[in-house]
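The data blocks that follow each hold one structure.
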Structure I
């Protein structure tokens, strides 16, 4: 049999109305709304649920509470507050800083740090909750060379407009096209990458030891038309390096081209006679590949040919060409360019 809503009686109704007329916190006003609607005997339980935004059980819980303990009992909260988090305030700030620096290799590393810092031991699941709450995610770190100078990398970003102005002059008489350049080796020795597999079942990838290599030279335009230039070569040397620079310069002979690239030993230096007259070089700081967007292009290309065997370099090159073709579209090239690089370029030099 369905439970009925009782008559509260004039005294209890008066107490409810008096409490309703006073200033109350949101949780108390919701409780009073429920019992007030019950006292009016105008709505069904379902209508009261919708009007107050509570469940059916909550309606009867508040009814029983006010009948047994009065309005004072209805507005009394037995909740003593949530448990104080172990990682909060200055501890949370330091935790996030260490998280951004990649100092927690496993959740147990974070667990040990929290215990040492706060003298509180969290369970494994509790530590994972803290990691997720503060934006943690399990990642594979990017390699960073021990000789890298972070100050030089930061200075390159800040000083890029001034360096470009020094290369092309304050008011160039011809259009300026800025490129980022790099090259990647490919070969018949397969690239292995992670794949999704079923638990308990070992996943295999074909592999053969064959040492045949080629090189793909890549250039992406930072702004403007967002063009891409590619060149396959069987080897790599300064003369081959010069050929690719000539290809870039010939793509628009009327423009002044500036190429941002690293300082590999086989790269030409500024002033080399083999460089085209309408192309200038702007070197990156040593050991800072993350500043070059072409690294992202190389990673995308490598991911598409991983875990596969190719009978010849020609077959591999045909597949690389097919993989690279969609990414050479202007919209895709623009998406690969670092935002800071495009912003700094536009802030200092008319391109």
Structure II
């Protein structure tokens, strides 16, 4: 009888422990206490700091563990261009409208009435919205805003939509266009209403956000975004907590799972774009998020990233309840190599003392 009486009390203790282990920033971030940060305050953290100073061009970086800041570097309040991290942000916005039927993932380019400069091929017009947000459209029309990997593209019309992964800005720019066409909403307004406001972002500035692209090449503009490092970390913390922020379900947990479901294996990705081979991370791909696969260190298990040129990154490490965010200000015209960007994401998690 005593055993059965103990169960509710034990469960209460367990739940209290879980709730106490989670934290969210208010208008400002909370620093971890000395005791909470102890597993992060070690020789590896000091070496990481020196690496950032001596070997990177990173301008702002934060590591957040269980919702509190355990490591900070540079200017984390500076607002600047986040490059292709924008694509992962758009994926977050898609969820509500996919789930309520406003955006139908099985609609084709033809169904949506889309075309482009010089025309699309008949086979390209069969690509679905799901193909597009998975980077599997099979449409290799030139992109009006650079940043894809079309140098690795097969010949136009040679692959069936859905059958082949290629990181192409045509897909991502069209994904933005589709979002606005189907919802009647502006992407930047939606970021403000659905993400910046509920998460209490400190530095979000709607007036900085504007579309770009060469419409003589492709009619579909890109939707660049400007964030601070500490506001990028809020996005990562939202993802870590399955779309929940404090007591509000900002993004449904089901949609978070959908975004992170494998749509492309690391084997296919490495085959199609050889630059990723032996890079240090085996990336698969979901809905505009990079998935860490075949990891050797348990701290990386289930990790995923939003990645941008020059050195923009949000990485979530669910196994250790940790978020990394870092940026390199584009206006300085300084860039981190791909090797450096990957090393930063590896080294950040390795700081945590597993003992």
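A value of -10000 for helix-only ellipticity at 222 nm (-39500 (n - 2.57) for each DSSP H run of 4 or more, over all residues; to 500), calculated from one of I, II, originates in structure II. Given that Cα extents along the principal axes in Å, derived from a single structure, equals 70, 55, 41, which label among I, II identifies that structure? It was calculated from structure II.
Identify which of structures I, II gives the largest calculated value of relative contact order in percent (Cα under 8 Å, 6 or more apart).
Values: I: 16; II: 21.
Greatest value across I, II: structure II.
For the structures shown (I, II), mean projected area of the Cα convex hull in nm², for residues 72-151 alone is largest in I.
Taking distance in nm of label points 7 Å out along Cα→Cβ at positions 136 and 192 as the criterion, which structure among I, II has the greatest value?
Details: I: 2.9; II: 3.6.
When distance in nm of label points 7 Å out along Cα→Cβ at positions 136 and 192 is calculated for I, II, structure II comes out on top.
Structures I, II were shown, and Rg and Dmax of the Cα atoms in Å, for residues 40-87 alone at 12.3, 35 was computed from II.
The numbers here are math on the coordinates, done by the rules we state, and not lab data. All of these numbers come straight from a predicted model, not from anything done at the bench. Cβ atoms are built from the backbone, for glycine too; each structure is taken alone.
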